[in-house]
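These are the structures in question, set out in turn.
No lab work stands behind these numbers, since they all come straight from the coordinates. This is a predicted model, so every value here is computed, not measured. Cβ atoms are built from the backbone, for glycine too; each structure is taken alone.
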Structure P
Amino acid sequence: MSDSFETGGSERQFAALAKSLDQHAFRVYLGCMQKTGAFLEGLGEVPDFPFGGSLYGWESWQARGKIARYMHQNQVSIAHAFDFYTNLALIPAARWARIPVVIGSQRQLGDLLKPAQFKVQLLAFHLCDIVICNSRAAADRLVEKGLPERKIAVIGNGLPDSAFLRTTSILPNRPGLRVGMVARMNTRSKNHRGLLRAAALLKHRFPQAEYVLAGDGPVRADLEKEASDLGITDRVAFLGDRRDIPAVLSSVDVTVLPSFSESLSNSIIESMALGVPVVGLRVGGNPELVSEKAGEERGVLVSPGSDEALAEGLGRLLGDKDLRLRMGANARSFALATFTIDSMRQRHEELYAELLHKKGYRSA
């Protein structure tokens, strides 16, 4: 069950997993709280269970009751909540309906949640058989807060084959290098402003560099004003919401993800899949992706909170073509070996089977 199907990392992974699961081994039922968003396409019939704008009001408990009845009527054996909102919706409903296997998800670090939100989600996680985290960093935070290690499984994200196919550049040819950032513009934690300030610091050193931002959201207008105030409007392109991310990434030389909080960034993995080196902050699960070990470098990590450090990391790659090519090749090899949709699907299916086996279910 997913909250919605809007353009985001968790929603993308939900849709990818739902489509890839072995239909001969599993009869898959999908559900959501809000039937909106582009990733709904191709998923077939998905019933929605509206919560009326609150996770704690009377209408929300009625919705949980409907979810419980739906699972009971369809003889569901595994209930898998995929994000914060469905952790609080599906997990209690599943226990109410006595579903044999109940799975929660932690696909972000949790540091952006309010303390009360983190606490109530942690209580829900204690009701689960297992909580799937997409990074070790996210798992460690839950263990630190008291969730037993035995209740945690770490399964990374997965990309479809198309994400590894470099395409012809879709952006106009121009002199100089391109830096790309792919992130929704719905929260300041993505730190688009940090990139814009770093671009301003580099404008004299790399006067022909262009910065392209793929994504949209409520803070876009503020970011466009920031670019104007910094005097870099002529070298910043706002591409809006895109569904052709591989084509966008095929058009850039370096990508940057200056987010203050990341569990396992789809943007970084997608860049790696196309052999594009990444500059990111040393936070959350980023060090699990961007190795800086000699001979295995896959990008550059910099300390958070410093525009100068981000500019220096970007400048290091923009000024060294051989380094870009070497890091890009290492990154692509790592992504191919680690983050395919087949690998993600297989690990989920193995976990599902293992948990059912523990509950006394036997495969036919």
Structure Q
Amino acid sequence: MKFAIITYINHKENKSAYYSYEPYIREMNIWLKSVDEIIVVAPKISAFPNVIETSYLHNNISFRKIPTISFLKFSKVILSVIKFPRIIYVILKAMNEADHIHLRCPGNIGLIASVLQILFPKKRKTVKYAGNWDPNSKQPWSYRLQKWILSNTFLSRNIKVLVYGEWPKQSKNIIPFFTASFSETEKTITNKDFTHPFKFIFVGNLSHGKRPLFAIKLIEALLGKGIPVILEIYGSGVLKKELKEYIATKNLDPFVRLMGNYKLDELKEVYKASHFLILASQSEGWPKAVAEAMFFGCIPIATSVSCVPYMLNYGNRGIIIEPDLERAVFKVMNYLKNESELYDISKRATSWSREYTLEKFEKEITGLI
């Protein structure tokens, strides 16, 4: 089988291997176990892979480079329009050659590919929609258009669109799905001791959308209430300098630490040793860090976006907070007073997350291919 992947994610080439963001590649390597040839259509940049990037595990890959596009500024819109013919040509050629077409959405490249896949109604297709599928959420017009095209059974045929969460009134194209990070063999016994000091962690990109500063301010407020807490921040991004300056200005250095990027094997030990994970994100698909933390009994503290309420069973296996800091602090403080309740939440979180293992994920993917 010849399997074509069309994605917006940047790739790097090193020693004839193609690297990208490790969680994405780790997932794709499971998809690729069942295919003979791979066509990857994606942007490629000139740089060496970093610590959180890894390569496809396949020896028959044809990489088709396409340029990145953006519509955030007028000048970038003009440049993107100029790039359109090249992008369309490369995607169409890959789709025509492939036996199975796999799209990664949402995004600008995903939108183009969503339109072009209409021309191949008889070919088998899958779409991994990694963003927020909530029909009631406020999203850019390009995201809403992608969702409409992919849901439309007349335009999009022979296609399965994998989305996070279960949503009402969806077409037969839409399949509730999940992702996984850990194996059955990693189901070790986890008993958290919810006593002082409480260890909080943040895991993710240091970007405005993930709101890492909110996590720091939450810890700052708890410290101000006399509660012994610490926060470790795992990840990197555009806000790193700003966060570092805030920590120094507020004299939070003993209690808040920027740890940098960690690989999954290292993060696993962090989850085991931590009490809470904070993710006050503005938008999500299926937040891997939340599911990963729950796998080892680390209680997620998260805002009610996308399928997060479903993951946390509306507060039964996690703490759902509002994006208002004062209210979030009040709610977290109330939970910290009840050690037995925290223990029960941790157990329920672990039990749910461990239903979604790599073995189950691979079985489901094999059925789709």
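Some observations on this one:
- Among candidates P, Q, the computation of distance in nm of label points 7 Å out along Cα→Cβ at positions 295 and 327 that gave 2.0 used structure P.
- Looking at FRET efficiency 1/(1 + (r/R0)^6) of positions 7 and 151 (r between Cβ atoms, R0 = 30 Å, to 0.05) over structures P, Q, structure Q comes out largest.
- Highest-scoring entry among P, Q, by distance in nm of label points 7 Å out along Cα→Cβ at positions 135 and 199, is Q.
- Origin of the value 4.1, where distance in nm of label points 7 Å out along Cα→Cβ at positions 111 and 183 was derived from one of P, Q: Q
- Highest-scoring label, criterion being distance in nm of label points 7 Å out along Cα→Cβ at positions 119 and 223, among P, Q: Q
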